[in-house]
Structure I
Amino acid sequence: MGMSAFYGERDEEQSVATLKRALELGVDFFDTADVYGMGHNEELVGRVLKPIRGQVIIATKYANTWNEKGERTGISNDPRYIKQACDRSLQRLGINVIDLYYMHRRDPQVPVAESVGAMKELVEAGKVRFLGLSEVSVQTLREAHAIHPIAAVQTEYSLFTRDVETEILPACRELGVGFVPYSPLGRGILTSGLRDLNQLSPHDWRRNSPRFQPENFSRNVEIIKQLDAVAQEKGCTTTQLALAWVLAAGDDVVPIPGTKKVKYLEENVGALKVHLTPEECRRLRELVPPGAVAGERYAEEGMAAVNR
């Protein structure tokens, strides 16, 4: 996502180098969406992965709509739109079939039977292999899964965002649905390098995020300092500690940390070498208990679009 939107200016050469390095390191699961850069990210990912298409899993999403000016206009789960969006994604990615196709956000005005029914038809047409949902409620997951097996649910999850532990993650496990945490590094705050808001580009979306407002950010950095100390004891970076904690949640949990730079990619992959004991995981949970983080993960409009 960050290669095309939300986190400052694009750097095509740097992004291509990062994607190619990911392949060298054995990364084989790539997550994008049509709304990331209004189609730009799908084109970028498709171009780089085309030579080794059969060796990777490509996931993308539909639902966020935008106009000709590149301005986001809302959410659509209309069956006709879903099919059009899928065809456009296939074209931008330059592939014949999408491995995992997500409903990015749910529009409660459209019955699940209609939207997931349309997604099911895409599977039957051979345009999509597996279906996913993002930021949905347990009720929506159950309704959708009854219409067609759901392979994965993607929702924000990290040491800083733990609400999924109450309902959605247990429901996924009950139904045999994989769980894909996005922003497992809290949009960068759970890394070793972000300690000053001045490090963010003037056009960085996080400048409008509640958790990155000056007072909240300062409080959250104090929590990170405690994690820094644990990471030092463990002999890893804070970034790797935070990712290792998510990875330790189970084999059915596949986090998707995003980055635009090779050095951060390599640091992220290094988390695979950090093994946390159950006691260490418990200690980290206690250092960042639910409610300790200052600020919501989205502003009011964004929060209204999750857990639907």
Structure II
Amino acid sequence: METMLRSVSMSGYFDVALRVGLNAVELAREVGLDAASLANLDDRIPAAAACLLLERSAEKASCPTFALQMAATRRRFGAGVVNVLLAHKRTLREVLLAGASYGHLLNEALAVHVEDTGATVTIREELVVDKDVPRNQAVELAVGVLARHSSALLGEHWKPRAVHFVHPAPPSLVLHRRFFGCPMEFGSDFNGLVCATADLDYPNPAANPELARYAEDLAGSLNVAGPGCTELEARKAIYLLLPLGQASVEQVAAHLRMSVRTMQRQLDLANTSFMRLTEEVRYELAVRFMSNSRIRSGAFRGWLAIRTRGRLRTGSSDVSA
């Protein structure tokens, strides 16, 4: 099943492409996208093609900040049922929880996980596309939009502690520093933001719980899951939870808000299994992290050794991660 996203997730592309002197229509055609579909914010386009478009645009324009400039065009949540739902939640925590439940209606490839560590919270974002698809620009767009929406929600009360990216730093960090306004760590072991726990529970002054409930009712009718959806959501959950050592079959099923039996039955219908998905994700993460010299050394080496020595043996009942 091809992973899709709504073109609204690519808002700002044409503006930035024009600014840096690119022929957006021609570039879209090169990666197999119809420019009209890209411009129609309600259309669905392949997530892999969108990632490739961002990478080629940044490379052709010699502009490593291409996607971050797109994120900078976002002033507030956009139109549409899901965005209305998010814009009117009472706190950033509620926004993130709703995003985890309904965000796939905007971008099926994007996975979000909130890790509460006491005084601080780590918000991890992962883009799940084919392993050969470059995604650095798409990741910067996703993290940038998250920061932008958080700032729109909380105003001056949004003060992130740090931003993390798995990929290496670009030659210049001037725009990144201005955009995020906090310390940055490239070559990290995750993509996302760290903020104070209190930030997640600060009241959203624009919240309208009644409007949020109405939008949630509408979104619920669109939120119909099938075997293919379960496979994708399970893969996304494994991507997020495996580096944390929390990707057992029980933990992934709980993340998907279903029983282990139901999840396994849905995966059977999709001609896959939890074991197979975990092995595939483990391999892809190992390849990614072993290409990062900073992560390859130190504590992560121990993580990698534990999680790549084949605990999910064929025929074994050991399915913990």
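Please treat every number below as a calculation from the coordinates, not as lab data. Predicted, not measured: the structure shown is a model, and the values here were computed from it. Cβ atoms are built from the backbone, for glycine too; each structure is taken alone.
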Hey, Cα extents along the principal axes in Å, for residues 198-269 alone derived from one of I, II reads 36, 26, 24; which structure?
I
Winner on mean count of other Cβ atoms within 10 Å over residues 150-157 once structures I, II are ranked, highest first
I
When mean count of other Cβ atoms within 10 Å over residues 6-13 is calculated for structures I, II, the one with the largest value is II
One of I, II was used to compute mean count of other Cβ atoms within 10 Å over residues 70-77, and the result was 17.2. Which label is that?
II
With mean count of other Cβ atoms within 10 Å over residues 142-149 derived from the coordinates and found to be 23.0, which of I, II does the value describe?
II
Comparison of I, II by distance in nm of label points 7 Å out along Cα→Cβ at positions 38 and 102 - largest value held by:
II
From which structure (I, II) was helix-only ellipticity at 222 nm (-39500 (n - 2.57) for each DSSP H run of 4 or more, over all residues; to 500) calculated, if the value obtained is -15000?
II
Source structure (of I, II) for distance in nm of label points 7 Å out along Cα→Cβ at positions 30 and 158, computed value 2.3
I
